[in-house]
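Chemist: Given below, in the form of structure tokens, are the structures.
Just so it is clear, none of the values below were taken in a lab; they were calculated from the coordinates. No experiment lies behind these values; they were computed from the predicted model shown. Cβ atoms are built from the backbone, for glycine too; each structure is taken alone.
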Structure 1
């Protein structure tokens, strides 16, 4: 089967369209999901995401959908590369791209527990570089995502209310 990016876009749009709830909570959940999705912690993103959304009282499903949109097999390599690149500008010389590629290969091809163990053995220098880069990239994307999602969910709610009034 041939890969179709428009079909993937429609799939995620449909998933967001089916979400119910307060538009502000949905938008905040989307923003949290985008931020966590950009952080290059692939095997533990959902493990971090669920308690964080519950603590912040935002929509967990919106966060999980947004995180999976941002962090998936298609975005895996560019995501790690750009977070490393930005983190390496801020904290230079702590990890090379070759070292990070080896880590990515281990995380990508192994099971969840092996991926978590690999991340836990990275050390402070490596984690500081990729988390710094991920935070610098993720924060503005989360803010932009919040406002786009808020606009989307407010319009969607107004459309649903108008439809129910007609029925």
Structure 2
């Protein structure tokens, strides 16, 4: 059984995206994401895959889509989250990387939440689902800030599910 972690960058008001793109630019977060996911399977929805535009090197991309005819070069296509997870059985650490609908489906299954908490509200049209904070224990927090490409304060936070 693989460990399943959700990895997300989220504003205070739970925004994770706008117009199928990220509403901020945080180069250190992209490096953090790459470091954590390298060598592992990443599960994402079709729209998230389209926003990235290609399979990311050094990782196995599993795209969840209801479209039974969808084929994507260099990716595994699954038709449900359970099917996607089953396709990752050989990997001890699997990451769910978005979007909002896939996050909502994965929340009850995840062992860890790896959240880049952006310390302000941000306008957007995609949001991370509500979750019960009492089910999660914060085990690590790194505080960061940047001036360019835009001034932001953000924290890399790791939560583990209580009792797992």
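Chemist: From 1, 2, which structure was helix-only ellipticity at 222 nm (-39500 (n - 2.57) for each DSSP H run of 4 or more, over all residues; to 500) = -5000 calculated on? Present the calculation step by step, with values, prior to reporting the outcome.
Modeler: Numbers: 1: -26500; 2: -5000.
That value comes from structure 2.
Chemist: Have a look at 1, 2 and say which one yields 0.70 for FRET efficiency 1/(1 + (r/R0)^6) of positions 15 and 127 (r between Cβ atoms, R0 = 35 Å, to 0.05), as calculated. Display every interim value, and only then the final one.
Modeler: Working: 1: 0.70; 2: 1.00.
Checking each candidate, the match is 1.
Chemist: Rg and Dmax of the Cα atoms in Å was computed and gave 17.7, 63; which structure, 1, 2, did it come from? Before the final figure, lay out each step's value.
Modeler: Details: 1: 17.7, 63; 2: 15.2, 45.
Source structure for this number: 1.
Chemist: Thinking only about distance in nm of label points 7 Å out along Cα→Cβ at positions 23 and 47, which of 1, 2 has the largest value? All intermediate terms of the calculation are to be shown ahead of the outcome.
Modeler: On the way: 1: 3.7; 2: 1.4.
Checked 1, 2; max of distance in nm of label points 7 Å out along Cα→Cβ at positions 23 and 47 sits with 1.
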